[in-house]
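**Q** Some structures to go through are shown next.
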Structure I
Amino acid sequence: MKLPPRVRIVDVGPRDGLQNEKQPVSAEIKIGLVHRLQDAGLTEIEVTSFVSPKWVPQMADNAEVMHGIRRKAGVRYSVLTPNMKGLEAALAAPRAEWPDEIVVFGAASEAFSQKNINCSIAESIERFAPVVAAAREQGIAVRGAMSCTVGCPYEGEIAPERVGMLARLMKDIGVQRVDVADTIGVGTPRKVRAAMEATLAHFEVDRVSGHFHDTYGQALVNTLASLELGVWNFQSSSAGLGGCPYAKGATGNVATEDVVYMLQGMGIETGIDLDRLIDAGVYISEALGREPNSRASKAIRNKRLG
């Protein structure tokens, strides 16, 4: 079976990884993390989100962070904008500080959609349509995050047909690429493969990515199952930061360090310097007062100590 020769990783640590941290993380620390990630070779970084600070206080410094990052040629900086107000806030800055891509998010589960954004799946798509159109008019790329594609904390298992329906709805409103997200980390390879295949019926393989949580330790095997379908775009989080506030017990995103270690061991090119990536994870973990949630990081750091 021929696997993709290279993989592109979007590190979502600065946004998805930090958004639910209870302790405040300064804009300076967030900017420092973005800089360390791009210096490690990441070419796509999810930086922040333009949402109400009432709901996500950790992201209240979004404009400050976008203003403070030192942009590197060849790096795509994305932000979450769940509604028109969020997009307008993201575009209120000088053009040089605009994101290269915005992210809208929908769920393959009706119950999760209601709990997460207080509307049905169909209503969420209606809400996103003008946001997508306005972003694309300004030359900004649009990615759609599809959550709960294999399991939901309220509905249980999600049928692949639901995932295909959501992918089709997103494509219809002009979303250019989508993430197949196992939001609560319950997926196993066969289920993930079915969700991916349902998505690939609507988007070409270059425009589909995997976003796996490691709640049950399945994220890497789910990554492999996706690679076997030709998928070569993935999202992960430095130091395994992040989780899901709507999913009790859901641990973080798969650690970027662990994904990169696996891919390098398979001879798949990432363009990422694993040592520098590990250092970036240590940097943010020290700021949070804990150890990185990455096995590869721990093992390599132990080796460094001799």
Structure II
Amino acid sequence: MLPQRVSIVEVGPRDGLQNEPGTIALAHKLELIHALAEAGLTRIEAGAFVNPKWVPQMADSEAVFAKLKRKPGVRYSALTPNLKGFERARQVNASEVAIFAAASEAFSEKNLNCSIEQSLAKFAEVASAAREHKIPLRGYISCVLGCPYSGAVAPELCLEIAQELLNMGCYEISLGDTIGIGTAASTQALLRVLLKRIDPTKLAVHMHDTYGQALTNIYTALQQGIAVVDSSVAGLGGCPYAKGATGNVATEDVLFLLKGLGIEHGIDLPKVAHAGATICRHLNIRNNSRAAVALLNKTS
């Protein structure tokens, strides 16, 4: 049964921009975040407090949070992989923080430089600090439908990690198809395992569109009662494991899907499309949202 209302988590300002080459002006980042909030998005991932050596585009996250004109009712979140990152996020009053595990030992070792077990021990420290300071904590799991290094991923391992993160205090777990390899069948198989133990209100989906299956996978998740979807304005964010491929599913495309299904979301699609077109112009990149391009062509 489809949900009546879906909550969109906008990840463009963080997940979307972090892989862009060159330097993105702070003013352009702020303009994007403000435009997204004005369009009605109430959950915006605004930055990441990670090592700037590895993710240079997120080096100015302190400045982003410091200069934000915060709209009442909007949650501005930040990725915090460790206690140091958490403290940086707390200092600038991030509305919530997020930690990210992987459902693949190979991916965890290559991207977090530690095993799954070691990463969870690190996140437990962040979770404890978040509880102490009463800051909401969200959990991500990468590679839930496949790993670029080791291939297939067992849904049972995803379940185990999700339960660990929930037990730590995460209020929600975002299931990431990091390389966009998932299909309707694999999405359904994963959720069948997870939903036996976890209530759908505790889960979100974060689908990449590398093989053009993101909307199909999201629709499959909606049918299973999932009512939170991560997406990125204009489809910002490439896939580093598939050269030339698109990465995040576009927010505009998800909104068009929801409109067609009669599902409420409270977001102004034309305003989001305009915000996406503006940042694409600033970055001199192609707009990866099919719905946005169609809408903008119609109104230009």
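**Q** Tell me which structure, out of I, II, gives 1.5 once distance in nm of label points 7 Å out along Cα→Cβ at positions 156 and 188 is calculated.
**A** Label of the originating structure: I.
**Q** State the single structure among I, II that was used to calculate Cα Rg over 2.2 N^0.38 Å, for residues 220-283 alone, giving 1.19.
**A** Comparing all candidates, it corresponds to I.
**Q** To test your reading of the models, identify which of I, II gives 3.5 for distance in nm of label points 7 Å out along Cα→Cβ at positions 76 and 260 when calculated. Could you put the intermediate results ahead of the total?
**A** Values: I: 1.9; II: 3.5.
This figure was derived from II.
Here, each number is a calculation from the coordinates, and none is a lab measurement. Note that the coordinates shown come from a computational prediction; the quantities given were computed from them, not determined experimentally. Cβ atoms are built from the backbone, for glycine too; each structure is taken alone.
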